[in-house]
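What follows is a group of structures, each given as structure tokens.
Please treat every number below as a calculation from the coordinates, not as lab data. Values in this document were obtained by computation on a predicted structure and should not be read as measured data. Cβ atoms are built from the backbone, for glycine too; each structure is taken alone.
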Structure P
Amino acid sequence: MSMNYSKTSALRRVRTIADYQFGAGAGEALFPDECEFGFSRTGRIRYVLIGGDRLATVRAGDGRLTLSFKGAHRLKAALNAPILRVVIDESVVEFVEKGKNAMAKHVTAADAEIRAGDEVLVVTPADDLVATGSAALSGEEMLAFNYGVAVNVRKGRDTS
């Protein structure tokens, strides 16, 4: 445990970040009480773990969360569709789940609230989680554009 945080205050902090970033209630759904923490040399929270598996990383640059596939799965269960979701065509699922970026021309639906830079969930038309990553475009742009990267995939189902 870091000198700067008790487990309770670390948990409260990451839950607050998640609620801000993903919506009210996301923090508690994503980070149960049994979470553990990894800290940087300067004592800041870097990783949130459960049972030794990483759920999320706190980015040093802006303090926002990036999700592991396991973390994305927990978040998806807590959020009703279409929140934070980018739906891709079934024909490209096998590529995206291997960690390839999701291209705009393959996006069939997207949450209109998504902004470029947001952490998003890439799903099949049946709402099965395929990957997690960072939106390169807004939700509306993903549907309007016929070229370019829509989601920079960080973790796919087959890369976790």
Structure Q
Amino acid sequence: MVASIKWQIIAVFNNGKSDKVYKMSSSKKPPSCVENSLGTPWGLHKVCEKIGTNEPLGMVFEGRKPIGLRYWECSSEKQKKNLITSRILRLDGLENGVNKGGGVDTYNRYVYIHGTNHEENLGTPASSGCLQVSNMEALEISENVPEGTHLLILL
């Protein structure tokens, strides 16, 4: 997979050819690998864990656990927030000193590919560092991308 912060897309490749392109939202803040920056990290990553496989579309996750409500079932106050929905593909940086180790560790920053309750913002920077996609596309990516798949995030 390749994600472009500039173009706000994730491309999935199969046997060296682009299989599908998804509109995404990266961070509202400038790209950054630094802890607490809320910026989307760049460089080579892998999908190290998939969470929510049997949960329904729109399920909200907190601390990587389903809360038992889909985003439209949450209070209007909660719905204003950028929620983590449908599926989580947790990312682990593979470049020491860039996105792995010290104060630049993507895994320790809890950076994911995940669904969002604000699909209307896809295609523009709107997250707190994660790569957000539509809920249907979060399910599709989770079903079709195995753990261990590499993701290169480009500026």
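For semi-axes √(5λ) of the Cα gyration tensor in Å, the calculated result is 29, 14, 14, so let me know which of P, Q that is.
P
Work out the source of 18 here, i.e. which of P, Q gives that when relative contact order in percent (Cα under 8 Å, 6 or more apart) is computed.
Clearly, the read-out refers to P.
Quick check for you: by mean count of other Cβ atoms within 10 Å over residues 100-107, which of P, Q is greatest?
Between P, Q, the highest calculated value is found for P.
Quick one: mean count of other Cβ atoms within 10 Å over residues 68-75 came out at 22.0 when computed from one of P, Q, so which one is it?
Label of the source structure: P.
Can you say which of P, Q returns -7000 when helix-only ellipticity at 222 nm (-39500 (n - 2.57) for each DSSP H run of 4 or more, over all residues; to 500) is computed?
P
Which structure, out of P, Q, was FRET efficiency 1/(1 + (r/R0)^6) of positions 52 and 116 (r between Cβ atoms, R0 = 35 Å, to 0.05) calculated from, if the result is 1.00?
Q
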